[in-house]
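The next part holds the structures, each set out as structure tokens.
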Structure 1
Amino acid sequence: FKRLMDLAIAVPGALVLLLITPFVVVGNVFANRGPLLYRQVRVGRGSTEFTILKFRTMRTDGSDVPAGSWTERDDPRITPFGRLLRRTHLDELPQVINIARGDLSVVGPRPEQPRYVNELADKLPFYNLRHLVRPGLTGWAQVKYGYAGDEQDALEKLQYEFFYLEHQDAAFDFRIMLRTFRSTITGPGRGR
């Protein structure tokens, strides 16, 4: 059932992506020069790697921050147009392609980069249990905790991910989607 729900959301999401992309292209040309899409390897279900797609929101030179560092909420690499994309969550829209391909589910633990997975798995007991399910575009940790910018945040979010793993079902997924939608409309922290 979950896969059918994912596809039922990914198909209309792909239509929205087709409608929004020309506007993002124009914004990118004027205020965010460089590639339109950002591609990054992430770890998915069964610890398999896949390439996640997003609209690019950061400068491509990466000059202000060491490579591989956690992205901060007010990261200096984020362009003004990228900030708009992030605030509206439009930067995440290309992930409907990942959902259609089966890399992502709509709801599940957010996928991390292999480097962070290795670091966190060494430090946090049972971290890799989060890879028992397909990762998601949104999840219980995102609606309850928000952004994770360091190891301590990752530990806090992991507790919510374990709760999700124990209690996942269609009704819980629907509740998470509603809370995600509400926080997208009202802004972070107000939809909880």
Structure 2
Amino acid sequence: MSIELKQVHVLRDGRPILQDLSLTLPERGIVGLSGPSGCGKTTLLHTLCGLLKPDSGTVSGLARGRVGVAFQEDRLLPWLTVRDNLDLVLHDRTRAEIWLERMQLAGQGSQFPHQLSGGMKRRIALARALAFDSDLILLDEPFQGMDDALKQNLYGWVREAAGTRPLLLVTHDAAECDALAGTMWLADGPPLVIFHSR
């Protein structure tokens, strides 16, 4: 079953950020979403993952309500080690170690978030979103601050995760969209308007 928004309205301080928005995500694969800051992209992500309840309209197709999310901020739990942050979604220490290797962070599992650089924390947040057994993955600028060689190494894991479920990638980087997204949506607003470009 496809994930679908139907006539969704979200107001912030009386202003419409999402207004009569209807869209359908493909059953699997990567959709790139690009648009100017403040147009409503993050509000869309918050609505899809359940952090914001629409003022009207419906979000359907998330039967289990399980969404893997990497926000612009890493949102790691500071009192847990890197391994324990991954274990929250994996419940399997061996798989946590595998994901640390995939993110080129082998040997960092016993570190705490404050001991990592910003880019390292972003990779842990990305691993947590990709590894989670979810119905949908939402990534908000996941590669920000990473060099091109590192990004290229991580793209394969993003593609693999999107092989069984939809993944919505918000980015300002056209090269990331070209490299990853099978479908590209261009956004403007507020209120958010989405144009399908491919």
Checklist entry - For FRET efficiency 1/(1 + (r/R0)^6) of positions 87 and 127 (r between Cβ atoms, R0 = 35 Å, to 0.05), which of the structures 1, 2 scores highest? => result 2
Item to check | Comparison of 1, 2 by distance in nm of label points 7 Å out along Cα→Cβ at positions 55 and 175 - largest value held by | outcome: 2
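Given 17.4 as the derived value for mean count of other Cβ atoms within 10 Å over residues 31-38, which of the supplied structures 1, 2 does it correspond to? Each step should come with its number before you reach the end.
Numbers: 1: 14.2; 2: 17.4.
Source structure for this number: 2.
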Next on the checklist: When helix-only ellipticity at 222 nm (-39500 (n - 2.57) for each DSSP H run of 4 or more, over all residues; to 500) is computed for each of 1, 2, which one produces -15500?
Outcome noted: 1
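For structures 1, 2, calculate relative contact order in percent (Cα under 8 Å, 6 or more apart) and state which one comes out highest. Present the calculation step by step, with values, prior to reporting the outcome.
Working: 1: 21; 2: 32.
The structure with the largest value is 2.
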Checklist outcome for this item: Matching 1.4 (distance in nm of label points 7 Å out along Cα→Cβ at positions 7 and 47, computed) against labels 1, 2 points to structure 2
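Name the one structure among 1, 2 that distance in nm of label points 7 Å out along Cα→Cβ at positions 151 and 167 of 2.9 was derived from. Mind showing how you got there, number by number?
Working: 1: 2.9; 2: 1.5.
Matching structure: 1.
Rule-based calculations on the coordinates, nothing more; no lab input. This is a predicted model, so every value here is computed, not measured. Cβ atoms are built from the backbone, for glycine too; each structure is taken alone.
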